1. Please state which of the structures I, II yields 16.1 when mean count of other Cβ atoms within 10 Å over residues 158-165 is computed from it.
2. Hey, mean count of other Cβ atoms within 10 Å over residues 110-117 derived from one of I, II reads 18.6; which structure?
3. Could you figure out which one of I, II the value 144 for volume of the Cα convex hull per residue in Å³ was computed from?
4. Compare distance in nm of label points 7 Å out along Cα→Cβ at positions 214 and 270 across structures I, II and report the one with the greatest value.
5. Given that helix-only ellipticity at 222 nm (-39500 (n - 2.57) for each DSSP H run of 4 or more, over all residues; to 500), derived from a single structure, equals -10000, which label among I, II identifies that structure?
6. Quick check on the output: 17.5 is Kirkwood radius over Cα pairs in Å, for residues 142-245 alone, derived from one of I, II. Which one produced it?
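Bear in mind that the values in this text are calculations on the coordinates, not laboratory data. This structure is a prediction, so every number in the text was calculated from the model and none was measured. Cβ atoms are built from the backbone, for glycine too; each structure is taken alone.
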Structure I
């Protein structure tokens, strides 16, 4: 059975619900406070595992309460945690999140141990890569680690998917030969300089990423679904219409589901539909990993 390798971040999310987001200098009273496991890498690993995938997570956490709780959590979720290591001199990553009445969020992350996931950790996991596996990356770990990880995974015949979040400019050599990239509208604009405001502009942004050597581009459009583009075709997949309670980690759910769908042999249209459905389920619950649906939830 093929494996989804998720190489990325693990955080502990501290979430407060409020009627609206505070303005600079403003103090407001919130509602519920929740501590949840999070981090883009961990979110995507949990998403793929709950949907039935065989998942190996590669990450760095602090040798502290949050770090040890995270490792136990990965085990409970059925994720291979053999490549989750402790960083003795750094705290585990933490994210402070506010969620307003519309389900929209603002997030501030203190990366901590995530910044110490380095090339040597990639070298440790390299022998576990097999042809047919997928490797899913994000940008809450050092960019040098991401670039090196993609290089090593490619050399082993592993298909690499990059979720370029948090948004930042990326070197062309990282993009060249990448199997797939999955930016949202904001990330696509930062990567290409094209303001993504509709399907036409999204397709234009995708064409720039394809010209840089990416094989498949999926631009996520929130409630509008996703646009898929290659050099030869493009199509739009609509998302189910739902009432969003909390959009935190919806993109992570989409990515974990998308990679799993592809690894299971689905074509791009079916895999994106599966990912949109999973993400639409996640936004109906509060929290990051807490909101990730199980396979039975999608029936």
Structure II
């Protein structure tokens, strides 16, 4: 960044704007919420402009912005602490549309953005979460992380060890092979999932699930585990009943995972209205987890709000 760009607000904004998407992903990992990540990304740019005189030309602009973003997130988490629900659910979790991802594949790597990982890191204290993200996701040196957090390298390395242990505890115990994104295996399963949803066939959907399938629906804190429990829960909720209405489905993607977008035509209505997206974790050819998002969580997705009947 040139001296002129440091002095001119419009030029400064043009330079830092190039990093918006990756900083947004960083804030999302720290917070678990797409909406809050937007606010903190903007806060990062405001702080960067106010603190522009502290930017040392010898340092990487990208690293300088990451420092500001991390501190902005830590400040936000200190002011508004968040803890998992009594049964361990992350009720503030929101999905991240693949269409909004930065072009850099390393920044949006599947294993560091999937929902299971996002849930696991939300169980970490904010500072430990920052250490793990900076060290294991972004590949920062311990010395640089220590400088950012105003601590010692030994403290950073110790925090990283503890964070990895907590992460292992909260990630799925057995993680089978993913089907490659867009593979024939994945497409076939998704097509069957959509067809059975549209026909209201909860029993048919059961055959696509692992025996230990997990279903959750943030911001609700209830979780269903086991395909019998999941299917019975859906049926008791009205799935497949004429009183609920008819479904129409479309494909979507979030957090580098396949998703099924659900539209519902209620009795007496002429159009299908966008209701939710089921983000699926598929392992060994079966659905291992379903996380259903609705309401404000759908806002970032570039989806039509209605479909013709």
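1. Working: I: 23.5; II: 16.1.
Comparing all candidates, it corresponds to II.
2. Numbers: I: 22.1; II: 18.6.
Comparing all candidates, it corresponds to II.
3. Numbers: I: 129; II: 144.
This value belongs to structure II.
4. II
5. Details: I: -10000; II: -13000.
The read-out comes from structure I.
6. Details: I: 14.1; II: 17.5.
The read-out was computed on structure II.
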